[in-house]
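The structures considered in this document are given below.
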Structure 1
C-alpha cells in the first residue's frame, strides 16, 4: 500500500496524552493534509479484549474497562482513507490496539515520546472530560504501559520523536524527517 501513487502517507502515533491531536492541528495550521483518525466516525470501535464483541457501556474513567478493552481500527476503511488522500504528503494521527496491522500502511511512522511527568500533566488536563486519563487511576494505566508500548513501536520501525517540547517544535522535528 505504501507509495502506490507517488503520494507519501505518514502516521503519527503515541500513547494517550502524547500530543497526537495537538500535532495534527499544528500540521493543519501549516496547510498540510492531516487527519485525526480516531475522530473519524466508523473508523474505530471499542471491543472487549480478545473478542470481536463490541464493548457497550465502555467508560474511560474505569481502569478495569481501560485494561479490558481494545481500540481497534478498521483496516479496510483506513486503506480507503489513505487511497483517497488528496495531497502528495498527508499525515494520519492516532493510536489503535491493532497497531501491528496499521503501521505497515504508511511510508514512515513517528512515535511521540513524552516523559512520564509531562504525560501525567497533559493527562491531568483531561479531568472533567470523557477522554482516557481523566482521573488518576486512568492516568496510572496509561503511564504503566507507556514505556513498553513505545519500545514495541520502535521495534516495528517507529521513529521516536521527543514530545516534551511545544507542538510547533515537535512538528518541525517530524517535518525534518520526511
Structure 2
C-alpha cells in the first residue's frame, strides 16, 4: 500500500542516513576524547574494523529501538511481561552490561571481540549494518588522514546535542 511504502521509505532514510550521520558525530567526539584509539584506525584493516565495532558497542547508534509487543506472557529476570504489553529496551545499556565485557564504560578497541546489539539482533538486525560499518570506517579514516591534528575547538562539555530519531551532536566544533 502507499502507507507501507511511505513507512519503508521513512525507515530507510532515518535508518540509513540519520543513524550513520549521528554515529559519525558521536564517534568523532569519542575518538577525540580517547586519542589512543585513533592510531588503531590505521594499523590494519582488522584494527580499523575493531575500532568501528567498539564505537558501535560503546555509543549504540540507536539507543532505544521501536517498542516491541509481547505476544505471550513471559517472565524475564523475575519481571512478568504480559501478552499485549509493550517493551522498550535500552540498546546502550545492553551494550554496557558488565556481564558482556569488563569495563564496559571504557572505549577500548583492543578488548576481546564482544557480541553487541548496536545494530539490533535476530530478526530485528539492521539490514544495512555492514554498509553502515563500512561508511563509518571510511569517514573516520578519511577525516584523520586529511586532518591529522584534529581536535575539539571547545571543551567536550560545551558540545550541544539534538534529539530526534537519533540523539547526536548538533555540531562538532573542531580545529586542526
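Nothing in this text is a laboratory measurement; each read-out follows from the coordinates by a stated rule. Since this is a predicted model, take the numbers as computed values, not measurements. Cβ atoms are built from the backbone, for glycine too; each structure is taken alone.
Structure notes:
- Here mean projected area of the Cα convex hull in nm², for residues 58-113 alone is compared for structures 1, 2. The highest value is that of 1.
- For 26, 12, 10 (semi-axes √(5λ) of the Cα gyration tensor in Å, for residues 90-129 alone, calculated) the corresponding structure among 1, 2: 1
- Test item: FRET efficiency 1/(1 + (r/R0)^6) of positions 34 and 74 (r between Cβ atoms, R0 = 25 Å, to 0.05) calculated as 0.80, pick one of 1, 2: 1
- Origin of the derived value 1, 8, 17, 21, 22, 16, 9, 4, 1, 0 (P(r) over Cα pairs in 5 Å bins from 0, in percent; candidates 1, 2): 1
- Origin of the value 10.6, where mean count of other Cβ atoms within 10 Å over residues 66-73 was derived from one of 1, 2: 2
- Given 27 for relative contact order in percent (Cα under 8 Å, 6 or more apart), calculated: source structure among 1, 2: 2
- With distance in nm of label points 7 Å out along Cα→Cβ at positions 26 and 82 computed over the structures 1, 2, the top value is the one for 2, the highest of the group.
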